[in-house]
Structure 1
Amino acid sequence: MADTNAKSEPRPSAALRCWIEGRRIWLELDDQRLVSFPATRYPLLAAASPVELAKVQLRLNGLALRWDELDEDIRVDDAVQGRFPRSSNAAV
């Protein structure tokens, strides 16, 4: 018999579309939310030109962002939840 008190894992956020405005990455999520984050949160994106930054693609049914030229992949759920890479100069 299944445990009715067990909590199911929340469904990861998925994007319907993604676009760039200035140095911010914007996501329209499948739950109708709009979220954005600064490119500076990711070292490869921070160093990217505007043309490189604009070449973002949705992958894995909206669960990931991909920049082929930069060889950068970001899970949408990580960005939505604010789980960004630690800065290389952050105190340990």
Structure 2
Amino acid sequence: MSNDSELFEQAAGVATSLPQRPDNETMLELYALYKQGSAGDVQGDKPGFFDFVGVAKYEAWEKLSGLDQQEARERYVALVRKLGGDI
């Protein structure tokens, strides 16, 4: 595992225990960057209309389609640090 991958996974662990819970928009950004950094472009079917949270997550991830996984991992780590995560 490369150093950037280790840092990414460390940030993912820290993100679950941030000093303050981020607002919903930031939570979606964290989710989307994590998914893009770990799985690449959005996959699977879009959730049904009444699954509001699922649709929001899917659309946030979909907006990052084409973003390089390495770049997504770097942005994720930077955002966790900005939110007070001690990495």
Structure 3
Amino acid sequence: MPKKLEKIPEEFKTYEEAADFWDTHDSTDYIDNLEEIEVKVDVQKRHFLLEVDLKIAEILQESARKKGISASSLANELLYKQLAEAV
């Protein structure tokens, strides 16, 4: 007898809520409910490791969270502004 599957929510309120759901459910049980999508990836982008003070990292992450962007995006934005002013 096939097991009864819990319905996938239409939308998750947070990433944590989605993670909690998929931590307790096997995605292979939901193959028929999933749809194929096309994703474009920029593999040309390069990443660099920069050391920053812990307090700076904490402030950067909190500020980025409040703006709804990644810490990397905010760091790039701030660096662009500072470098433009320095030239």
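Some notes on this structure:
- Entry that produces -14000 once helix-only ellipticity at 222 nm (-39500 (n - 2.57) for each DSSP H run of 4 or more, over all residues; to 500) is calculated, selected from 1, 2, 3: 3
- Identity of the structure behind 0.98 (criterion: Rg/Rh (Cα atoms, Kirkwood Rh), calculated), options 1, 2, 3: 2
Taken together, the values in this text are just the output of simple stated rules run on the coordinates, not laboratory data. All of these numbers come straight from a predicted model, not from anything done at the bench.
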